[in-house]
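Rule-based calculations on the coordinates, nothing more; no lab input. Since the model is a prediction, treat every value here as computed from it, not as a measurement. Cβ atoms are built from the backbone, for glycine too; each structure is taken alone.
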Structure I
Amino acid sequence: MAEGVGRVPHLDKVVHLCEYLMLAWCVTHASRASARAAHLMMSWGLPIGYGALLEVVQAFIPYRSADWQDVLTNIAGTALGVVLARRRLRE
């Protein structure tokens, strides 16, 4: 098979975006009964901190690599998840 055939460009970024959207959605819904500051910290801080930590850990694993673009994609997914969850909670 020729190089690149059957591969979706940037599929890993799409997967990161979807994973962190769902994680932030779930955390936002789960923490909605908390005090406002705790709710915001859990909704934003937990997914972003988790994603950043995983990238740091990957830098020390020989067959893995850390990627700042993954961190930025995780943050974008988190933002989408929080915004969509908060809109849903207001309905």
Structure II
Amino acid sequence: MTTMLAQTLKTSVQILLSVAVTALCLFVSAGRINWPNAWMLLDLNVCAGVTTTALLSRDPALDAERRNTKAGRNWDKRVLQQFVKNACI
């Protein structure tokens, strides 16, 4: 149980850091903090992160499976490689 709590805490910190960096990028580039659309995006990011963390913490086996990147299928890896190549172009 302790490892699950530690993993949940680690994931929560990652979510908060991600939202903080996103907020910094949005508000610094806009030059103002009173931007409702940016706040809505940040709210959605927090909600998605909390929901994902809550759902994965209910099933530790699913969480372990999702975190195991080496067990991916060959076609899955090729699709991801192609996606990254296209995103960089």
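Out of I, II, choose the structure whose coordinates give helix-only ellipticity at 222 nm (-39500 (n - 2.57) for each DSSP H run of 4 or more, over all residues; to 500) equal to -28500 when calculated. So the calculation was done on II. Each of the structures I, II was assessed by distance in nm of label points 7 Å out along Cα→Cβ at positions 51 and 75; the largest value belongs to II. I have 30 for relative contact order in percent (Cα under 8 Å, 6 or more apart), calculated from one of the structures I, II. Which structure is it? This figure was derived from II. Comparison across structures I, II (criterion: mean count of other Cβ atoms within 10 Å over residues 19-26) gives the highest value for I. Assuming 18, 40, 26, 12, 3, 0 is P(r) over Cα pairs in 10 Å bins from 0, in percent as calculated from a single structure, say which of I, II it is. Source structure for this number: I.
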